[in-house]
Structure 1
Amino acid sequence: MRRQVYEGTTDEYFEIIHLDGSSSLPEKLIDGQLSIFWFEEDDNCFIIDSKDYVFNKNQLICLTSMHQVIVQKMGKARYVRFNAPFFCILNHDSEVGCKGVLFFGSSNLPILFPNTADIEILETVWKMIQIEMASKDNLQLEMLQMMLKRFLILCTRIYKTQENFNAINDQQVNIVREFNFLVEQHFKEKHSVAEYASILNKSPKTISNLFSKVSEKTPLQIIQNRIMIEVRRKLRYTDMPVSEIGYEVGYQDIQSFSRFFKKHEGVSPSEFRTS
């Protein structure tokens with residue numbers, strides 16, 4: 001494992017790691033940290049939020065500290081990790097366009113499939129980041145921030161293209177992003193598309209029509225998927241009673257909660273916990 005780390009004087013943190021296939025996963029992300037895996041070999045087996053994934057060469061994934069990640073098998077990969085003091089995607093949102101696209105919590109796992117031209121550009125930026133990591137002057141922080149920003153812009157473009165964001169205009173893209181971001185903030189108490197549409201001053205039909213152009217999931221499925229991620233985590237990683245988990249995500253009675261869970265998972269919460 002080859003690791004290069006930048007630590008600033010006001011808590012800025014940025015690192016890049018070359019994982020050699022025998023390396024263990026870097027320690028769990030601290031709250032507020034974001035990361036990207038760039039796989040260099042096929043057949044990387046991960047469990048993310050209790051779901052199985054296989055990632056192949058030159059795919060990239062974007063993770064937040066909210067994702068629960070278990071690595072079952074991993075070959076060579078590149079890994080980027082940074083915190084908000086180093087580069088805050090919310091502050092840079094108008095320029096980078098990450099909010100609601102690459103990073104907005106755990107209700108989505110962006111998987112990027114760059115083409116040959118994309119990979120060449122990403123490789124160039126990666127080499128520049130490595131060079132700047134070796135610099136030790138008063139311009140290093142600014143240069144590294146510029147390089148990371150460039151890397152994120154490239155990833156955002158790749159993801160927007162493959163997800164057909166070009167089918168809608170910038171204003172419509174912003175609505176989709178804001179909807180995703182709002183779901184991450186309010187999924188425990190707001191379960192209907194109408195509630196989010198009201199915040200956005202749009203009709204539920206408008207929201208649904210937009211998502212039909214850029215996503216395989218409906219807005220309601222996105223809300224319910226985020227609830228299910230939270231529930232699966234609680235069942236797998238805590239000893240909370242099922243009724244308490246249901247109450248935490250907005251279900252007042254265990255029967256309704258159990259029906260909701262079984263509809264999406266195929267088994268009851270108790271059966272899922274013991275499986």
Structure 2
Amino acid sequence: MTNILRAIKTIVGNPVSDLVSHYKSKNRINQIGEALEYFIKDIFANTLAEIDQQRKLLKYSEVFAYSGNANNPPDLILKDGDAVEVKKIESLRAALALNSSYPKSKLFSDSPLITNDCRNCEDWQEKDIIYAIGVTPNKRLKLLWLIYGDCYAADREIYEKIKNTIADGISEIPGVDFSETRELGRVNKVDPLNITYLRIRGMWGMQNPISVFDYLNLGDQQNKKFQVIALMRKSKYFSFPEQDRIQLETISDNQLQINEIKIKSPNNPVKLIPAILIKYTI
């Protein structure tokens with residue numbers, strides 16, 4: 001089945017930066033956010049050049065186990081593979097708005113934030129998750145990050161501890177009728193008529209990868225027309241089929257670089273983790 005290495009190979013063979021123009025004639029798409037989501041689907045399905053919408057949908061059904069929506073993560077799940085969360089930002093150093101969903105090192109089937117369709121799309125309990133972050137100034141894709149969550153985010157216990165501490169603190173306030181929800185919680189019966197309630201919702205955000213990985217000396221992104229930067233643990237890279245690794249490594253394009261590096265552990269920054277950094281620049 002498909003994977004991130006095949007997706008990168010598709011980009012190298014079919015680089016597209018003007019996403020709106022690419023999709024406007026085919027799907028009547030005018031919004032860069034929607035175009036970015038189609039682009040991510042197409043690089044994993046290898047359908048960037050497919051113009052027949054019926055054939056494209058059939059390919060999607062072969063490649064993806066689940067396709068979600070903006071309110072429930074993730075955006076995609078590859079069949080027998082990873083989850084993908086698509087994020088759009090408009091400047092190179094803008095922070096990521098995650099809203100009510102805290103950062104994920106992995107995706108778990110017992111998460112209250114996912115839908116039943118997502119939970120039941122395959123027989124699974126845990127999946128690796130890719131953050132596909134598109135930087136889109138002036139409606140053009142300038143930079144695409146493909147970062148695995150376990151390189152970027154801490155284990156879920158770190159975030160859930162904060163969430164639970166806030167909820168527990170509110171529930172202990174005298175005279176407050178508190179109930180648990182998928183958000184942080186809800187305070188009921190605020191007024192004498194018992195008709196008003198207060199929703200308590202977390203608004204999570206995360207620093208831009210440029211800031212998080214500034215110690216990697218990733219070079220100048222500002223003056224590049226288009227760039228892809230992928231980051232994964234070394235163990236993840238070597239879990240992919242050898243044929244896919246060889247096909248990517250033997251591409252004769254000096255704009256594609258694959259390097260072994262070490263990154264800070266999201267759970268313990270003094271611990272360094274062997275990782276693979278893939279960069280493609282035009």
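Just so you know, all these numbers are worked out from the coordinates, no wet-lab data involved. All values derive from a computational prediction rather than experimental measurement. Cβ atoms are built from the backbone, for glycine too; each structure is taken alone.
Ranked by FRET efficiency 1/(1 + (r/R0)^6) of positions 45 and 245 (r between Cβ atoms, R0 = 25 Å, to 0.05), which of 1, 2 sits at the highest value?
Between 1, 2, the highest calculated value is found for 2.
Kindly point out which one of 1, 2 the value -8000 was derived from, the read-out being helix-only ellipticity at 222 nm (-39500 (n - 2.57) for each DSSP H run of 4 or more, over all residues; to 500).
2
Which of the displayed structures (1, 2) returns the greatest value of mean projected area of the Cα convex hull in nm², for residues 101-156 alone on calculation?
2
Supply the structure label, taken from 1, 2, corresponding to semi-axes √(5λ) of the Cα gyration tensor in Å, for residues 149-212 alone with the calculated value 24, 15, 9.
The read-out was computed on structure 1.
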